[in-house]
Structure 1
Amino acid sequence: MSSIKKWNILTSKMVLNNFWCQVRQDEIELPNGEIIDDFFVIVRPEIALVLPITVNQEIIFVRQYRHGVSEILLELPAGSFDATKEDAETAAIRELKEETGYISQKVIKLATLYDNPVKDTNQIHLFLAENVKKDGEQTLDITEDIEIVLIPIESVLDKIYQGEITVTGSIAAIFLGLNYLNSI
């Protein structure tokens, strides 16, 4: 049994509450009795991410601009969802279709991870979609400008090691998905 204790939240208030960003300020008491009156937490929705693999053994990536880091990044299809209105698997299937136009009849849950547990509240749900096929066009949100990139499965690890794929959720899903496929 661990001797680590949780922090005690004395007060909590939302200091920024709009559509794009919510920030909570907690006053906390540490286990040693010290008080921190301004511990800020970013309240974020859940994320569903999918590792889609075609029948030709290609992984479908999306390339898009990410304003937080001011970079155009190569990553797996993913998006946020409201867990009170939609489950993670449904969100993953929806995001795959919206961002790429591809669908899959077989989706496997790989893991649920904390995205950034130091300051963020959300989890990232990782899925593997096998035998994906094109079923229509992209249906993008106003903030999305997405290029679809197919990469042969045998080349994807090199893309990570060469620094072409740098998004943590995508990397986690790739390693977990490849491990799953190698174990069956």
Structure 2
Amino acid sequence: MSRIGKRPVPVPAGVTATMDGGIMSVKGPKGTLTLTMRDEITYGIEDGSISVQPANATKAARAFWGMQRTLVQNLVTGVTDGFTKTLEITGVGYRANAQGNKLKLQLGYSHDVDIDVPGDLDVKTPDQTTVIISGNDKQRVGQLAAEIRRWRKPEPYKGKGIKYRGEFIFRKEGKKK
């Protein structure tokens, strides 16, 4: 039994959820998100909440139950509050600058790294060592953050690189004479 799946997803005021032909659509103040519904799961929209239940007692239905409930919760959270990831850049000469729909990174390479920002995401650089990515789709926000981080992962000796805010970098001791 899924502990997460048992709880219904509350739908706040100003948010509408509809199901049409195997696709759930949630509309709110920050836009509209859709989710392709699984055949193994039944979805119900009633009086301010969305319930997610397995359609049968198969192992696949039980496996998808909690995940599908979480995906529905992410839809509702995305159209009401949105999601944010913050990246911190550490290193001498490492900097970031958001220019329109491009993010320009200087990471110690012989060239600048230009990353195209999708139209549905917003990238801000309040200072040269902080990048804030926000949007209403949790998967797309996390994917862009991972693609940016991939250019210079934090290394364990000096801690230089791009890390998520709050991430702990295990530091190693260097060589001894």
Inset, instruction - Consider the structures 1, 2: one of them gives 9.6 for mean count of other Cβ atoms within 10 Å over residues 3-10 as calculated from the coordinates. Say which. - result: 1
Inset, instruction - For distance in nm of label points 7 Å out along Cα→Cβ at positions 11 and 75, find whichever of 1, 2 sits highest and give me its label. - result: 1
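Out of 1, 2, which has the highest value for Kirkwood radius over Cα pairs in Å?
Going through 1, 2 one by one, Kirkwood radius over Cα pairs in Å peaks for structure 2.
Among 1, 2, considering only relative contact order in percent (Cα under 8 Å, 6 or more apart), which has the greatest calculated value?
For this comparison of relative contact order in percent (Cα under 8 Å, 6 or more apart), the top structure is 1.
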Legend entry - Source structure (of 1, 2) for distance in nm of label points 7 Å out along Cα→Cβ at positions 27 and 51, computed value 4.6: 1
Inset, instruction - For the read-out distance in nm of label points 7 Å out along Cα→Cβ at positions 147 and 163, a value of 2.5 was computed from one structure; give its label from 1, 2. - result: 2
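We did not get these values from a lab; they are worked out from the coordinates using the rules stated. Just so it is clear, the structure is predicted and the values come from calculations on it, not from any experiment. Cβ atoms are built from the backbone, for glycine too; each structure is taken alone.
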